[in-house]
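Take a look at the structures below.
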Structure I
Amino acid sequence: MGLSHLGIFHTAIGVAAIVAAVISLINNGKIDLSKLAGKIYFYCTLITSLTALGLSSVKGVNPGHILALLIVLLISVAYFLYTRKKGNNRYRFIENFFLTFSFFLSLIPTVNETFNRLPVGHPWAHGPKDPLIGKTLLLFFILFIIGSFLQFRKQKRVNKPVEDR
């Protein structure tokens, strides 16, 4: 597979972030920064995105670097909104969407790298434009849209005043 030490560290932390996000989504219907899985997702995603800036087979800034910076921006804004939780539940819509969107965006390089490296010697895909990668990302995008809609509905119910329920 030919991973550097930084690449191995990046991959291990990235896998932890994805596992934490999946656990949080299953348990809470969202990536909840007040729970352990949400905190693990936040910190591991931050580390993974920052270490991605040191990984590149090409010199200079590339789309992977831009994606990593966008993910850092999304989770940072979501964390800022999370800290503003008291008194304004409208922030939760944006917080939930940004965290879920950051998770979807992190799946783009994850699917690409995984499908182009595994199984070793006979990878499932041959390059980022392989149809299998496109179909897998389309499936994840559809799940992201459905999940975002369900999160929006759930948050809308949470935001209703008690007397309106």
Structure II
Amino acid sequence: MNLLLEWEYAVEAPIENDLCTRIRRSEQALMAHHEAVLRAYGLTMTQYTVLLVLSREGGLSGAQLARSCGVTQQSMSSVLTNMETKKLIRRETSPVHAKVQIATLTDGGRTLLDSAYQEVIILERALTDAFTPTEHAALCELLERATTVLVQQTRPATVQDRG
């Protein structure tokens, strides 16, 4: 298909046919649900993700947590400071690198995560129940494939983009 025909099709096609629009709508619905649930626990989505990652992985550096949560190291630094103030995590100097702080869950952080998780998992179960096991597996595989394409098609930021 040449670009002119492709453009005409894209302009005339209902927006609901656009995969990016559908993915974005799903992501917005998911985030709205989680944010509403987590707000009751005084958590942001990033803070919840930090608690979840630390519960599964153990102690991690701010850089590792930033990568796991999809945020910048600067953003993660302020998230961790806030969480440490709330006594949800503790940070200690890494035995390997003196300038690196390793974050771990506190008992309070684990208790809060356990409570919030009990509500968050309700949506996971509802989504799982909406599909047959075969559909669920296929959807997971398709979402992984879509994510791979999205990552591959995203150009890296340059210094010029940031300034």
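No lab work stands behind these numbers, since they all come straight from the coordinates. Note that the coordinates shown come from a computational prediction; the quantities given were computed from them, not determined experimentally. Cβ atoms are built from the backbone, for glycine too; each structure is taken alone.
Things to note:
- When distance in nm of label points 7 Å out along Cα→Cβ at positions 51 and 99 is computed for each of I, II, the one that comes out at 2.2 is I.
- For distance in nm of label points 7 Å out along Cα→Cβ at positions 27 and 43 computed as 2.2, the structure of I, II it came from: II
- Rg and Dmax of the Cα atoms in Å from the coordinates reads 19.9, 60; which among I, II: II
- Which entry (I, II) yields the derived value -25500 for helix-only ellipticity at 222 nm (-39500 (n - 2.57) for each DSSP H run of 4 or more, over all residues; to 500): I
- For the set I, II, ranking by distance in nm of label points 7 Å out along Cα→Cβ at positions 35 and 115 places I highest.
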